[in-house]
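Bear in mind these aren't lab numbers, they're just calculated from the coordinates by the rules spelled out. Quantities reported herein were computed from a predicted structural model and do not represent experimental measurements. Cβ atoms are built from the backbone, for glycine too; each structure is taken alone.
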Structure I
Amino acid sequence: MFFGQTGQPQEPLSRHRIFHTTDLDEARDLVTKVYAPHELSYAGQPGSQLDTSMSHVPLGEISLNRLRYGAKVNIAVECLGSFLLVMMPISGSVQIRCGNQQILSTPKLASVISPTLSMHETIEADCDQIMVRIERELLERTCAQHMGQELRQPLCFDLGMDMTANPSWSSLMSYLFAEADQDAAVLRIPLLRAQFEQLVATTLLLGHEHNYRTALGQPAKAIVPSHVKRVEEYIVAHAAEPLTVAGLAAYAKVSASSLYAGFRDFRNSSPMAYLKHVRLQRVNQDLRNADQANETVAQIALRWGFRHLGHLATDYKKMFGESPSDTLRK
């Protein structure tokens, strides 16, 4: 429950409503603009009527939201792709299946929807939820920084989050939603907003179970050699150019074997694997920004050096949880 300064319950984000509708198709289209393409259908008695409203506060790489449908509905999403969603009911319940996990989400049990997993939910008519959208890139960047190495697999969180057993997350959410309700200036200051983004990502990573939780608790590795960092920065800046190990080693002023050893020991990877990782991210960005009438997956793939579309599709789906063509359609 969220409280104002008077200690009385208040309606979270009530001043930040972005739409209200009773039309099913309009509700789906408007929610899609904030989240992702999805299927929306009635799950209750024939003749049910939506009473849908949504509030939205963008804060850089995170956003605070509130959404209720006012009727029993089914929602299906292939995957969120570029972001994670924490959904916290303030009333009512939601039956959620995400990947191979399933829970009944209530005000005491929030749900954490991982970016690469499919999701289906049945939302009861009396359900009202506050939600935090967190960009996947922010979470992965923060996790990699804490571990001192790149992620080898996508982040995957446990679906259920016990709000009573996670006081740090609950307190942080209460604070952020209270500040948003007061339209506090601190949320509009870029430097402070960036710190809130990091705090949200770190609190979730350290306070909730996921596939890198054990690694985050291990002692930090030795400092990464400067030549490895220089090559990583060079690859990011010149990913569209033809790069070779010999050329990268010459740029870093080390031998090719030293460069390989640095990536192996401190990144559990190789220079070319890191280049491939960066180029896959660029393919993803270009697909999301593409004009479907004038650009194809093959054209974008070739732009980033991927000549074999079958291999690209396999690597792309492993990294982003969907095929390149699915991303282009979205």
Structure II
Amino acid sequence: MDHSFSFIIPVYNRPDEIQELLESFVNLTGNHNYEIVIIEDGSTITSKDVIRQYDDRLNITYFFKENSGPGDSRNFGMRKAKGNYFIILDSDCILPEQYLDEATKALSKEYVDCFGGPDAAHDSFTNLQKAINFSMTSFITTGGIRGNKKSVNTFQPRSFNMGLSKVAFEATGGFGRIHPGEDPDLSIRLWQKGFKTALFSNAFVYHKRRISWSKFHTQVNKFGMVRPILNKWHPETKKLTYWFPTIFILGLIGSIIFAGLNIYLPLYGVCFYYIIAFVSALLKTKNIIVAFQSLVAITIQFWGYGTGFLKSTIYIHVLNRAPEEAFPKLFFKDNSQK
């Protein structure tokens, strides 16, 4: 099948990130038909001057709109795009030179209306970025939650690196107003419409995650709060694995309490898990500093997600609070008609 690609990239106050991303477009291999649609989401520090530097090398369309969040901005960009297949990226990503070759090859071999690609840590990333990347992508921390390449109908692509056909976008209306969580919500609605999703493991991006420990905690805490909302909206997608971070944190607290009572077996179990995590991070990154920092990242990820998930479960499923009333900061206003 012939594809004309439109890359959809929302950006908010990140001109430096856009420059790195556009530079990686310049280095793409292959002869592909694509455009780049950049949506400035109400930024006070715009990317306009940076984008002008690439006007003679890349086919870029630039839009400025009022701030309404990444999901609505992606929808805005897809409505303006000319291609028949959209590839959605976050502004803090960098494309490897073979990205479009791999995406095209995978679509030709196994066409789906929505695909997701993984993220990786580039050699130039800081140790902190590499540690957070390990924590966010390792099987021992997130295994089973996103699905895998063999479970075509259960893989939930993430919007930092997601392909979506124009047909699927028009059938679903694209992303909803919740953020984060707009991408798994879209995946579930795609399945309900009969579309398939898949992981294209070779169509990966380098995801910078320009983030501090505190910002990382805020991010994963929101992820945790969103999941019970998605479970309420789409109860057929509930999984026991979503409880794992909460169970781990309760187990960690419990093991410390038991250790104070001279019962050490639970604490040994926690230590064994951390040893496995350390060895896994060391083998993957070949950096002992990153391996140690990965243990911090895993603890923050589990604590942030686990407490957020527990709080949201109580509000949404026990107290029966309306999601937008309980967590208004997770929702953007509706600008779908603009």
- Item | Which entry (I, II) yields the derived value 29, 59, 11, 0 for P(r) over Cα pairs in 20 Å bins from 0, in percent | II
- Here percent of Cα pairs over 18 Å apart, for residues 128-183 alone has been calculated and equals 52, so which of I, II was it run on? I
- Can you spot which of I, II the value -12500 was calculated from, given it is helix-only ellipticity at 222 nm (-39500 (n - 2.57) for each DSSP H run of 4 or more, over all residues; to 500)? I
- The highest value of relative contact order in percent (Cα under 8 Å, 6 or more apart) among the shown structures I, II is in II
- Message: Going by mean count of other Cβ atoms within 10 Å over residues 24-31, which of structures I, II comes out largest?
- Response: I
- Item | Structure responsible for 17.3, with Kirkwood radius over Cα pairs in Å, for residues 192-287 alone calculated and labels I, II on offer | II
